[in-house]
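These notes open a run of structures that come right after.
Derivation of every value follows stated rules applied to the coordinates shown; laboratory data play no part. Remember, it's a predicted structure, so these values are computed and weren't measured experimentally. Cβ atoms are built from the backbone, for glycine too; each structure is taken alone.
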Structure P
C-alpha cells in the first residue's frame, strides 16, 4: 500500500505537534516552523501534500505556495488560515491551492480534506505508473494492461526502430490508430523530424494529389502564385501518416506507388523531380484485400504499404483496459477543465465495464470528457456518464424524396435526384442508428469520416436554403 508523505508548515508549536500526533500513524509527516527550510528540503525530497499556514515569519504562505506550484506542480497544497478572509482564500485558490482549512482546526474535517487531496494524488500516481510502462520522456503512449495491447506495444517498440520501413496499422474506428502512429514516430530514429498527418477521407479526391505532392505556380485555376509544398515534402526526414488510406483514389494511389519505388515525385504542373526520404505509416479501418478484389485499391500499393502490419484490437477484445483508460482520461480532463475528481464510483465502474464500446477508445474518451465537464465531483458518478438506455434521437423527420420516377422525354436533373437519394439514406441511417454517426456509417458501408463529411455537406445546404428562404 502506498504511504503518502506530508509536510506541515506552521509557526505555532501546538499546531505542529498536534498534527504530528494525529497524522504520523497513517502518513510520513515532517513539520517546519517556516517556509524557507521546508522549501529547501523539497529540493531533495518532494512530499505528496503540504499543509501550509498563510501567516508565516519570513516568506508568507501565499509566496511559498506560488514557489511550490512553479517548482513542484505535482505537490498538492492545503492552506491553513486563522480566519476566513475571502480575498486571501480566493488568492490562494487562484495560485493553485487544492483546499483550505480554518483555525481552530477540527481533526475530523482536516482528515477529510487530506483524504480527498491524497485520493486525487493516488489516482495520478496510478495513471503515471501505467504510463511509465510504455512512456519514455513524455512520448505518446497507449494506456493498457491487457495481453492484447501489451503485445501490440511490444511489437510496435521493435518495428519503430527502423527509420524507413513502411507500416500499416489496421483496426476499427476509434481504436487509437493515430496514437500508435505517433508512438512509432517518436520511438523511431526520425523523431527529430516532423510527424505530418494526412486524413485521406477528409480531403476531397480532386484535391488529395495537390495535398500530397504539392503544385507549382499556375498549375491550375486558383493555385497560389508561389506554388505549394505538399505533405510529403513537409514530412522530409520525419514520418508521413496516411490516415484512412483506403479512401485514396486510384490516380493518387498510382502516384504514391511511384514515390514508394524511388522516393521521387513531381509537383502538379512541375517538371522538376523532388526526392524526399520519409517513413510512411498508414492506417485504415477497411479491409484493403476486399478493396483489391473490388478493384478500388491497388494490390502493388498494398504490399508497399504493409511491409509491417499492426492490428489493433477493439476495446471489446481488451475489456480489462477499460478502467485504466477511464482513469487516465479522468485525470486528463479534470486538469483540462480545472475540476477536482478523485475517482470513479462503483456504480460508474460497473456501467463502464458493462457498456458495449462500439466506438472503442474514442467513445470512452468522449464519455469521460462529457462526464467530467458536466459532473460536480469529486467522484465520477454513473449519472455523469450518459451511457444508459439510449434516448430516441430525432433531429428532424425524414421524408421519401420525390422525383424517383421513370425518365421521360422531358428529361430530368440527375444530379438533383442522386443528391436527394443519397440524402434520404444518410438521414435514414442516422435516425436508425439513434444518432450515432459511426453506426450509421456502418449501415451504409461507408467510412466514418466520409459519412460525417457528406452529412455535414447536406446540413450546410439545408441551413443555407433556410437562410435564403427567410
Structure Q
C-alpha cells in the first residue's frame, strides 16, 4: 500500500475530475483503433503505399509509448493538471491538422503529434484520479476509468466504420475536435486553482529520458520488423539500450524512472510484470480470431465483428465491478483470479480446430472478457497504491508503457509465427491449414504466458 497518508481536499470535486479523466480515456483508444477501419479508404484517396499506410497507425502508438514515462516524470515535477491540459490541447490541434492533411506524409506527422498529446493525457489522467480518491474509493474510480477505455475499444471500429462510410475518413479526426474542446472547458471550469506536483523543484533527468526514448523506439520498431535482419539488429540494440538505461537510472540522483521501485517494491515490480505478460498474451486474440472466423469459418466481417464484441462486452461489465471489489478485497488476489480465468479461456482457444463450434468460441470469448475485466482494474489499483504520492505520475506512465510494450511484443510474436509457418504470401485456401496451425501455436504460447502471469501476480505479497 502507499507509504504516504492520503490527504483529503474538500474543495476538490472528485466526480467532475473522474468525468474529465474518463472522457479523455476514451479518446486514446478511439484514436488508436478507429483509424484502422479507414486505412483502405485513405490508401485510395491519398495514393498511399503499404509501408506509409502502416505508419499512419504505428506513428501514433510509437510516440505514445516512447514519451509516456518522461511525461509521467515531468507531470510529477511541473504539475499533472498542467501536462494533462497541454495534452488535450495538443491532441485537439493535431486532430484538426490530421483532418485537413493533403498528403500521407503530413497525416503521419499529425498522427505522431497526436501520440504526444495522448501520452500526456493517459499518464496524468490515472494519476490525478489516484491523487483525489482515497484508497477505499480508488478501485471503483479506476474501474470506471478503465471501463471508458474498454468502451473505446468496443465502439471505435463500429463508429470509425460508420463515419468513414457516410462522412469520409476525415470525419474521424473532426469528431475529436469538439470532444477535446469540451474537456478543455471542463478542466478550466472544474479543475481551476488545483494542481498536483509532488516532486516540485526536482530536476528532470534529460539524459535518462533521451536514452529511454531511443531504447524504446529501437525495440518497438525492431519488433514491428522482426522478420528482417534490420529488425533483429534494432531489437538487439534496444536491449543493450535498456540495460544501459537501467544502469544509468540506478546511478543518477533524480531518475526519470526510479528503478529502485522495481528492485525494492515487490508489489510494484510484480504487478507491472503481470501486466506486461498479460498484454503480451491477450492483445493478439482479436487479431487471430478475426482471421480464424473469416478465413477458416467463412463468416463475413460484420458477423465476425459481432462475435468478437462478446469479449469486450464482458470486459466492460466486469471492470467497474472488479474495481469496486478491489477496494474491499486485496487487489493481488482479484488480479490473480482474473489471470486464472484468462488462462481457462486461452486453453479453449489453444485446442481450437476447424470443427470447433461457434458456441464454444463465444463461451471462450465470454470467459476471456470476464478474466481481463477482473484482472485489469485490481492490478492497476495495486500498482498505483504501492507507491508514494510523488511517484503517481511515473506509476501511471508505467502502467500505460507496460500495455503498449506488451501489445507490441504480442504482435511481434505473431509476426514470427506467421513468418515460420506461412511466409510472405497472401492468405488463400491453399495455406489455410498453415494459418490454422499458426493460430494454434500462437494460442499455445499465449496460454503459457498467462500461466507465467499468474505466478507473477501471486508473487507480489
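Once Kirkwood radius over Cα pairs in Å, for residues 108-243 alone is computed for every structure in P, Q, the highest value turns out to be that of Q. Work out which structure the value -14500 belongs to, where helix-only ellipticity at 222 nm (-39500 (n - 2.57) for each DSSP H run of 4 or more, over all residues; to 500) was derived from one of P, Q. This value belongs to structure P.
A value of 0.00 was derived for FRET efficiency 1/(1 + (r/R0)^6) of positions 92 and 268 (r between Cβ atoms, R0 = 30 Å, to 0.05); which structure in P, Q was it taken from? Only structure P yields this read-out.
With relative contact order in percent (Cα under 8 Å, 6 or more apart) coming out at 24, pick the structure among P, Q it was computed from. Only structure Q yields this read-out.
Out of P, Q, which one gives 19.0 for mean count of other Cβ atoms within 10 Å over residues 28-35 as computed from the coordinates?
On the way: P: 19.0; Q: 22.9.
Answer for the origin of the read-out: P.
Tell me which structure, out of P, Q, gives -0.68 once log10 I(q)/I(0) by the Debye sum over Cα atoms at q = 0.08 Å⁻¹ is calculated. Could you put the intermediate results ahead of the total?
Working: P: -0.68; Q: -0.44.
Source structure: P.
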